[in-house]
Structure formats: C-alpha cells, structure tokens
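Structures follow.
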Structure P
C-alpha cells in the first residue's frame, strides 16, 4: 500500500467481506432469538445488510476495483464469538440479551469501519461515494440504536 487511495480500497474490500459474512450469520441470529421484536430487528437488518453489500459492490465498480479477495478477520472473530455464545446453556431471556450484546459488537465494528471510509472518500474527493457510504453509516447507527432500545426497554430486564 502506497497511499490513502490504496488504503481506502483495502478498507472497502474488508467491509465487503464483513457484510458478506454477516449476511450468512444473521439468519442464525434470527433463528436463535426468542423475542418477536428481536427476531424482526435481525430480519430487517439482514435485508439492510444485503443492500449495504450491494452498495459496496457498486462503489467498487465505480472505482474499478474488485470487492472480493479480502477476509475480514475481525468480523470472522465476532461471528465466532456469537456462535460460541449460542452453544451456552442459557434461558431464552438471557440468550436474547446475549444476542443483542453480540450484535452490538458487530454494529460498533461496522460503525468504526464505515466512519473511516466516509472520511477517506471525502479526503480523496469522492463526494458521491462518501454520501453512499454515509447512508450505510447512518443505517448502522440506527440498527445499534434499535438494539439499545430493545435491550434497555425490556429484554435486559427479562434476563435479570
């Protein structure tokens, strides 16, 4: 990597890998969630994640880069942690609270990654691409806030 452009492209590929992995992991979270609203939140985010992955593919096409070829090790680890948690003997209420915790770790990772690529896009003069990436960043913040409300509003209390 020689410059910010190379780093930007690397980060985009990493996020593409993260979104690809997440589209495979979210159905497991839907299946294992007990609370109806939590299931709906995961289902909704799965559809959103598919759109985010497609948005990244379009951005990469605009930039003339191939989005594949990277493996996001951080997302791989976060998903492995969530899968390990699902093997625990936990009540439905505790499982839901734990799924939210694992999902929020994922959201925080994505927020960090998208915040970085938005900044890089702006610095590299890619205003339209920055706007597309900002849309995804906003969606990640909204997903995190939705999980916060579910946890704080009732699911953590049920797990208590």
Structure Q
C-alpha cells in the first residue's frame, strides 16, 4: 500500500505533536488524587487522525506516540500500560465512530474511559490483585471529563480541516 506524501507528512506532524504534548504532560504534574492520572493531551492528535483518515492511520499514530514517548519519558511498564489503554481506547472509539450514534465528544469520552479501563486491567494482572479496580470510579470520571474536553477541542478542528486533508 502506497501512502500519499501528504498523509505521510501529516502522520509525522501528528506524531511530533503527540510527543510534544506527552513531554509537556510529563513535566507538569496535576494534583488529581489518583496516581498517574493525566489529561491525555496527545489524544487530540489521535482523535483528529481517526476522524480524518480512519482507524488504521489513527492506530499507527497512537502506537508510534506510545512507543517513542515511552522510550523518551517512561519505561517498559509505562509502555505496556499505555499500549493497553491506547489499543482498547482506539478499538472503542473506532466502533462508536463507525456506528454513527455519537459525535466526536461522545466518542472521545468513551475512548478516555476505555483507556483508563485498559490500564487498570494491565495493573490488575501485573500485581495479581483486583484491588486496583478501587480506582475505577475516579478513573472513569476523569476519563469522561478529559475525553469530553479533548473531543470538544477536536470537533471544530476536524470540521475546519477535514476537506483540506481528505484531498489525497
């Protein structure tokens, strides 16, 4: 499969944007009461890619972001947690987008919640205890709030730029 140059360039730019946003998030700790909770700013680019070019392209951006950011700012465990959350999130968002029942903010909310659930599943397996699911209500709430914010910011951007980037 041969990708158009415009799509390759956009993929590089979105991956770079993800890395910049991941770095900013890693340097600015937020006082949420749950360890490891973040805004998920780099998901702006993933949701944008999902709506512009679809699941495969968004998945590529997501995996590249997770691997590169993990090697730069994290460790093997952070990569594993991020991959679990990122893959589950993208699967859920792709299915909901395809259903046509939800707009960008709704799809992003579900993605934020699924991301946190995926990470909790890996944590439960890693520590061999289901006690980590004690954090589920707080993480679902934070996933919903941050997912809504990410989706709400992405909505007008997709609306304005969809025609520009679809011309491959």
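With distance in nm of label points 7 Å out along Cα→Cβ at positions 55 and 127 as the yardstick, tell me which of P, Q scores highest.
Q
Work out which structure the value 10.0 belongs to, where mean projected area of the Cα convex hull in nm² was derived from one of P, Q. List each step's numbers first, then the result.
On the way: P: 9.0; Q: 10.0.
So the calculation was done on Q.
Taking 29 as the value of relative contact order in percent (Cα under 8 Å, 6 or more apart) derived from one of the structures shown (P, Q), identify that structure.
P
Out of P, Q, which one gives 11.6 for mean count of other Cβ atoms within 10 Å over residues 23-30 as computed from the coordinates?
Q
FYI, it's all coordinate maths here, none of it is from the lab. Treat the numbers as computed from the prediction; the structure is a model and nothing was measured. Cβ atoms are built from the backbone, for glycine too; each structure is taken alone.
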